[in-house]
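Next come the structures, one after another.
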Structure I
Amino acid sequence: MMNKHIAYRTCVGCGEVLPKVELLRFVHDKTNNVFYDKTNNALGRGAYVCGDVCFAKAIKTKRLARCLRTSIDDERAKALFAQAFEHEK
């Protein structure tokens, strides 16, 4: 029996390589929307973050915006944070 392949992705906040299922995915789609992808399946350019601390670091250093090839202002960042981390509270 063969072992199932595990996909790994890099967190844009800390640079740690983790299994894809442990990370949160943010997507920039063709209509210029940036959103949290709950399904890890949405079409568009994706970037992965491992937690709220890394999300804050990725926003502050503009790594998330660079990976998604778009700009993310403070208002948009707060909305993304609320989308992604509301389930943890």
Structure II
Amino acid sequence: MTEEKLQKALATLHTWAQENAWTIVTEKEIQTGHQVLVTDGATQVPVNCFTNGNIQVQGAPSPLKDALQAKVEQWRKGPAPPSLWGDAPT
């Protein structure tokens, strides 16, 4: 079940990147999930996706970080169409 939650979080992040013309620069495994480096062409922001389904935006303040954080907050609050956001973590 934890792998399924991680995959939903990663898929959600990839969907946001595609919808906003952001690029996934790198993706690597970390102890409790994956870290994805997202860029808008000007800034790079690390985003952690965890096995419990949570998504955590990190890095220095920037418009990209603010946009990603807003997406995470909206996703957590739900409800949203499953095809767009996936299931929010429980």
Structure III
Amino acid sequence: MTAEIQREYISRNIKAKLAAKKAEGHKLGRPEGSRRISPKVIENLAAIRKYEKAGVSQEAIAKLIGVSRSTLIRNLRRVEEEGGQEG
């Protein structure tokens, strides 16, 4: 019984403090990840485009420039969202 009361007290206390922080304008939750584009992708963007046109797989391109396939795909998507910036 005592443990339940303590748990309820702690829960109420935490919820009240979180609500106060939110009211003060603090952002709650997990922080966003980095939105930067890998320098390796930027430096090799022209070569990446050339490889893509030649039909080279994304996995092979990633190995050639020294990043993971997921990093390559994510970064190429970001480059396109920013208007296709060329290194």
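We did not get these values from a lab; they are worked out from the coordinates using the rules stated. Model, not experiment: these values are computed from the prediction. Cβ atoms are built from the backbone, for glycine too; each structure is taken alone.
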When mean count of other Cβ atoms within 10 Å over residues 54-61 is computed for each of I, II, III, the largest belongs to: I
Taking distance in nm of label points 7 Å out along Cα→Cβ at positions 6 and 30 as the criterion, which structure among I, II, III has the greatest value? I
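Can you say which of I, II, III returns -8500 when helix-only ellipticity at 222 nm (-39500 (n - 2.57) for each DSSP H run of 4 or more, over all residues; to 500) is computed? Kindly include the intermediate steps, with their values, before the conclusion.
Numbers: I: -8500; II: -13000; III: -20000.
The value was obtained from structure I.
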From the coordinates of one of I, II, III, Cα extents along the principal axes in Å came out at 69, 29, 16; that one is structure III
